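Next up: some structures, all given as structure tokens.
Since every read-out is calculated from the coordinates, none of them should be taken as a lab result. Source: prediction; values computed, not measured. Cβ atoms are built from the backbone, for glycine too; each structure is taken alone.
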Structure P
């Protein structure tokens, strides 16, 4: 399947990084988080990507344009302006980079790439450019095929930690750090979508996560694939540092390749 990644927006809670680059290009272990996401899909054999660009789109285009050079051993003959490649360590990916407009929302970005013919087959994978996981993409696709609906999203359980009090009247009996997310799910991205979802977005200023998803829900056309293992978004500098620590300590659970 083709993989669509929504990339390129500005996120003020990570402004230490995103004032100079789009959020998906913030690096973890020396590589953009976008690269980590693509490595995950590639591991499951999905190597054709359509990346929807917006904020600082040129940064992402230039990074991919120079990827081959940066991942190869080369001899450059300056006088003749020729390059001899000795060793190429680039991935075997095909990447389509689409500028989807400054005023286009997430639904409009999907609508744009569908209308422009960048989606070749009836169904495709889609996720956001700021979250990593160890989700089994093969099982996700099989789940989607079995229920036969238009859309599947991955429901994840973020780790909510807090200090909980057990009280006997006004007396504190116990005070401890607890997790309480057993029944709490959020949209973790990693979706399988049918091209027909383009019909759910009549305009380009539509958030896919609002009216289109609400309509899919009302029609019983949206299913949830529950993933109870690792998932981590990069919304803040603290999130970024946590992911860096995992990578540096060889405990990056999303690194399945």
Structure Q
């Protein structure tokens, strides 16, 4: 029983997928949610309508949170709804697979910018507001098991997420005096609209059944973890990287795959 009534949560990259899963679970726990997606998002309005139709309080703002100016714009917009932000779920995402030998410098730099540096910008701005208003706060970064797993054709994304994990711990140390919990979630393979753009539904179903937990993860699984970390029940948890992956990290160590 997680109670977030009276809290205002800001969730970036929440038009669909993991971000929307987090916003939904926070709203179900009673938080007022402010969700964001990129400019000209085809998903944001529908996400806001869906949450409000379910009886929750939701507002949506477009902003390019890959850039500092977009993060500033989003926070200013959020403060027109509430004078404080109690919760930030930082979920900027950019991932393009590429062979290391063929990966362009622009692709590598864009991935670091949109995945790591964007997280710095949004969290710093929100943390400053949390410190200014007092009363603590919760910051949750959406990382990835790729921060730990060396997966071919994902050097840029893995490096960005590994950096995000280290930044999570460093920020947690600095913000402890302000009673701001800072944690990260590492999703495994999650069944999101983006995955269906890369893989067929049959492939996703087959791969899910082959995982140790016998199914693909859902955005709600990540959302449930985020809601917990943003609740009073997680008051003593900070600087933690929480895998939520149905043992995806260990899928190759099941009994039938081990060497005798």
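Brief remarks on what is shown
- Which of P, Q leads on volume of the Cα convex hull per residue in Å³, largest value: P
- At a computed -7500 (helix-only ellipticity at 222 nm (-39500 (n - 2.57) for each DSSP H run of 4 or more, over all residues; to 500)), which of P, Q: P
- Distance in nm of label points 7 Å out along Cα→Cβ at positions 133 and 221 from the coordinates reads 3.3; which among P, Q: Q
- The greatest value of relative contact order in percent (Cα under 8 Å, 6 or more apart) among structures P, Q is that of P.
- Distance in nm of label points 7 Å out along Cα→Cβ at positions 141 and 157 derived as 2.8 - corresponding label from P, Q: P
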